[in-house]
Structure P
Amino acid sequence: MKKLSLIFAVAFLAAFFTANLFAQEVKFSIPLPLTGTNAKFGEIEKRSYEIALEEINAKGGIKGKNIFLEFEDSQGKPEVSRSIAEKLIDVKKQPVIFGEYSSSCSKAIAAVAEERKTPYLVVTGATDDITQQKYKYVFRMNPTNAYYASGLISFFNEVVKPTSIAILYESSDFGTSGAEDMVKQAERFPMKVLVKEQYEKGAVDFKPILSKVKAVKPDVIYMVSYVMDAALLMRQIKELRIDAKLFAGGAAGFAIPEFIQSAKEAAEYVVTATLWSPQVVYPGAKEVAEKYKKLYKDYPSYHGAEAYSALYIIKDVLTRAKSWTPDDIRVAMKATNMMTAFGPIRFEDKEGYTNQNFMDTLVLQVVNGQHETIWPQKYASKKYIFPIPRWRDRK
């Protein structure tokens with residue numbers, strides 16, 4: 001009997017301490033592409049979440065509870081993302097979802113979240129229609145594709161003054177919506193769209209498309225691509241000696257260090273829309289950029305700043321929420337008004353969008369093998385280089 005009592009006592013104490021431990025933690029699973037063609041972006045975001053996690057836990061977590069993060073590999077596939085979201089809501093009973101990278105995966109999770117009335121914070125998915133569905137439970141912290149190029153259009157208008165453009169884009173939600181938005185911008189500018197060509201992601205030969213571009217001689221060649229395609233496009237543009245007033249990217253692959261590393265000399269002078277830069281003056285932006293570089297030998301892209309700031313948004317929302325039920329979290333999310341390292345966050349209903357954050361977008365240019373912020377001028381780390389030299393005049 002004494003042995004039996006001892007066993008029960010030990011079991012009771014183990015259960016007590018285990019329950020107490022879990023009571024001191026708040027757990028989140030985050031869907032990200034950790035394998036597949038978008039794995040580089042998933043890696044940047046995962047690292048950035050972990051930096052924020054360490055900082056938040058060092059300062060007491062959320063209402064005294066340490067945060068614990070798990071990462072679910074969506075492989076960049078919408079059907080896998082949907083399955084993960086269903087598991088998080090139905091099985092793990094997670095009261096708020098955040099994460100994912102691509103627009104297609106974010107759209108898949110948004111549909112599940114709205115259907116099951118669970119708040120979802122979109123972190124990087126940019127296609128416009130994610131927040132054009134009048135969803136009550138879906139919130140987006142990053143600007144939409146329609147606003148990605150606003151800084152770039154300002155640069156065109158004040159500096160480049162182009163009259164024609166060629167638009168090349170990959171056949172994804174992000175690529176398609178980015179291209180359509182640039183067509184609308186061109187009509188307002190006005191710039192004549194001489195070529196508008198879609199390609200399949202992961203193509204290895206862009207020369208047939210680029211030959212069409214070379215024949216019409218546009219002032220601007222604008223590309224909406226992920227990183228490997230972005231680098232290959234510029235290498236083949238250099239190889240074919242296609243000159244233009246400006247080579248421009250619609251963020252994504254053009255805005256991360258791997259673009260420069262892969263495109264090498266062909267990346268020089270390329271400009272790209274972006275949502276963030278390590279040089280911006282937002283509180284904490286420089287510090288997180290330097291911390292990331294110290295750990296991983298390079299600065300994060302805007303995707304990293306988004307992920308890092310997303311965890312701070314979740315902390316702010318859960319701190320203010322009346323309870324941690326999905327409906328109370330939704331109410332607290334809607335009332336968000338904060339400054340992050342990524343920039344100001346407010347979820348507004350306007351211009352056909354619901355629960356959408358609006359903010360300034362920037363322009364980067366590759367100068368001496370580095371991304372520099374060039375526009376708007378109030379954020380510039382270096383003056384832009386324009387006009388750019390023709391290929392034959394480059395060293």
Structure Q
Amino acid sequence: MSAQGQSSGVSAVVLAAGMSRRMGTPKQLLRMDGKTILERTLENVRKSAVDEIILVLGFAADTVEKEISAGGMSTQGIKVVRNDAYQLGMGTSLRAGLGALDAKTSAALIVLADQPFVRAATLDNLIECHQQSKPQIVIPMYKGFRGNPVLLDRSVFPELKDLNGDVGCRAIFGDHTENIRKLPVDDAGILLDIDSHEDFQKLCNASAENNSVKNEPSAILESKNDVPAGRPELVLVGRDEVVRALAKIGWVLNFTVTVVDPFLPHSELPEADHILHALDFSLLPVANERYAVVASRGQFDEEAVAQALHANISYIALLANKKRAQELSASLRVQSIAPEKLAAIRAPAGLEIGAESPDEIALSIMAEIVAVRRHREKNKP
């Protein structure tokens with residue numbers, strides 16, 4: 001309910017049914033300043049203008065519910081739903097949560113339980129956007145990077161109820177490109193979630209800084225001193241092991257290496273000459289020769305590829321399978337990007353050498369880049 005006591009017509013579905021395989025323990029119950037991650041997430045949702053909260057539990061459901069109560073947070077006012085099919089993936093939790101919504105609900109915020117720093121004001125901004133222009137999907141964006149939670153209009157609920165396996169809301173985005181609103185927000189919390197112990201430690205550090213993101217870069221573009229001019233530039237979007245391997249190989253091959261990531265500190269990747277903390281390629285220094293590799297694993301790959309296309313980068317590699325590449329191309333086609341440009345996107349990325357490890361994948365991509373460079377040099381007029 002809004003501060004004025006008016007109904008927003010929007011509900012929140014908080015997904016907390018996952019098995020946390022990579023953590024080895026229910027990440028919803030990890031403690032930060034005496035409160036569980038889930039408690040902190042629910043507190044922020046309760047402060048927003050949502051009319052109701054649906055909490056979807058699955059793995060260790062009894063334990064999670066007891067911990068919430070033991071921590072002093074009553075589940076009063078929260079509708080708890082058990083998803084007995086949680087092992088089959090997020091799609092089952094979405095179905096369970098949407099099936100429990102009030103019949104009068106006009107839209108739903110799909111909230112991830114492991115995002116304790118998303119501000120209530122950000123949730124309210126998403127709600128206000130939906131109320132004003134009625135898009136079918138509202139996605140929050142921080143410095144050009146796509147985040148969570150997303151807001152879904154009731155008109156798309158039937159499609160989500162048909163989802164199977166470990167797929168989330170993004171599975172339907174490609175069918176609604178013209179009805180998606182990407183809403184800029186000043187909230188880094190939309191990008192912060194927990195997939196590993198390293199992620200959790202970083203969130204704890206952020207908590208120690210009064211719910212701000214600790215060590216969030218003050219500069220949009222961080223650069224080494226005296227970066228040599230005239231070298232070819234390798235632009236890497238993401239921060240996974242393939243990106244780190246590409247940065248090292250690019251450095252050895254005398255490329256100027258630029259990494260695009262919202263939070264990556266320069267100290268973590270000394271091979272990088274530049275680190276861009278916004279997904280905006282217009283901020284890159286001038287370069288005569290530029291190659292882009294998008295390795296964000298689906299998180300903001302569409303936005304990154306669009307940036308590379310608009311920047312007229314002729315070599316764009318996408319680290320994704322063919323199905324994801326086709327979905328992305330279909331989405332960008334609706335945005336009036338020419339088919340010949342889309343055809344130039346290389347996915348799967350790299351030469352076919354049977355690569356499996358991050359280092360091997362990076363090697364296959366750099367080999368392709370070298371081949372493209374040499375071919376162009378030979379065919380210069």
Structure R
Amino acid sequence: MDHALVSASTIVWLGFAIGAAFGASSQRTGFCTMGAVSDAVNIGDWTRMRMWALAVALATLGTGALHALGLFDPAKTLYTGARLPWLSHIVGGLAFGVGMTLASGCAGKTLIRIGGGNLKSVVVFVFLAIGASMTLRGLTGVWRVEFLDPVALHLPHGQTLPAFLAAAGMEAGKASLAASALAGGGLLAWALASRDARHPEVLLGGAIVGLAVVAGWYVTGHLGHIAEHPDTLEEVFLATNSGRAESLSFVAPQAFTLELLLLWSDANRQMSFGIASALGVIAGAAAMALATGSFRIESFRDPADLVRHIAGGLLMGFGGVTALGCTLGQGVSGLSTLALGAAITTAAIIAGAVATMKLQYWLPTRAG
């Protein structure tokens with residue numbers, strides 16, 4: 001691959017295209033992790049949960065295939081290191097789960113709802129971005145660094161399932177293939193076990209999300225990867241905020257988007273894959289909403305509704321940065337690398353969401 005032919009702007013536009021495909025598909029099919037949890041908990045319908053499982057399965061299988069073909073190295077991501085900040089994953093995941101329930105959807109759903117005309121989600125976007133910025137470099141960031149991040153396990157190898165298998169004596173290449181096939185294949189079998197989950201829209205929604213994550217890894221981890229930059233002689237991943245390979249994740253990119261808009265004249269602020277993919281989600285969702293006649297302007301019912309959404313946005317911003325990802329960043333992209341931290345975060349997000357839903361249903365009965 002001649003990386004001289006690939007520019008940062010190419011990576012940015014590909015990120016926008018991937019985000020647009022995700023946004024359009026999710027707007028059409030109703031893909032939503034919080035919706036999946038709500039359906040399962042409140043009405044016993046696991047269809048959207050199987051759609052999410054299908055996305056994770058295909059993302060895992062595709063990521064494993066990229067790794068086997070030498071087109072992507074999961075070790076070049078934020079998810080797979082030997083240091084496991086388990087407390088950050090738990091606290092951040094719980095906070096994000098509570099926040100997304102209060103805000104009527106996760107970070108990705110917020111972008112999709114904006115595209116569909118939801119003004120409440122514009123407010124959530126702003127406060128999520130503020131909460132994320134504060135947790136990256138502000139007040140809550142100081143708390144995160146002082147009290148949460150130091151609590152970690154230091155493993156003798158990477159935190160991924162293939163790394164554990166390799167440490168047990170399996171050859172590294174075989175360990176990667178075996179782990180991807182086992183985890184991805186098992187999730188795929190469960191996702192397709194129900195007749196309802198084999199509905200075309202469910203299949204389409206899960207497949208596009210999973211493949212979008214794989215595409216993100218390929219674009220940033222292969223097309224945008226320069227092993228030795230001619231100017232610095234250092235390894236570079238073009239147009240990524242983390243300086244590593246990235247795929248779909250929507251908390252920190254919302255913070256970077258707001259910062260870029262506020263500090264546009266600052267030459268150090270540049271469009272990135274993450275920002276472009278977030279904007280692409282809005283554009284794709286808007287195009288689909290307009291094409292299907294589902295675009296609707298929606299606002300808050302009352303002041304209490306506004307307060308809930310503001311609180312939800314702030315909690316998602318704090319939680320997503322603390323846990324290194326959201327329902328997409330950890331719950332699909334992170335899980336596709338088979339990282340233990342991603343599994344802990346995803347479980348904590350679901351637990352936080354379920355507890356908040358139960359509380360929301362219990363409080364009215366208590367008041368009555």
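Laboratory data are not the source of any read-out in this text; all were calculated from the coordinates shown. Quick caveat: nothing in here was measured; it's all calculated off a predicted structure. Cβ atoms are built from the backbone, for glycine too; each structure is taken alone.
Some observations on this one:
- If semi-axes √(5λ) of the Cα gyration tensor in Å is computed and equals 29, 24, 22, the structure in P, Q, R: R
- Structure responsible for -13000, with helix-only ellipticity at 222 nm (-39500 (n - 2.57) for each DSSP H run of 4 or more, over all residues; to 500) calculated and labels P, Q, R on offer: P
- Structure from which 5.7 was derived, distance in nm of label points 7 Å out along Cα→Cβ at positions 53 and 229, options P, Q, R: Q
- Source structure of the calculated read-out (mean count of other Cβ atoms within 10 Å over residues 301-308, 23.6) within P, Q, R: Q.
- Which entry (P, Q, R) yields the derived value 12 for relative contact order in percent (Cα under 8 Å, 6 or more apart): Q
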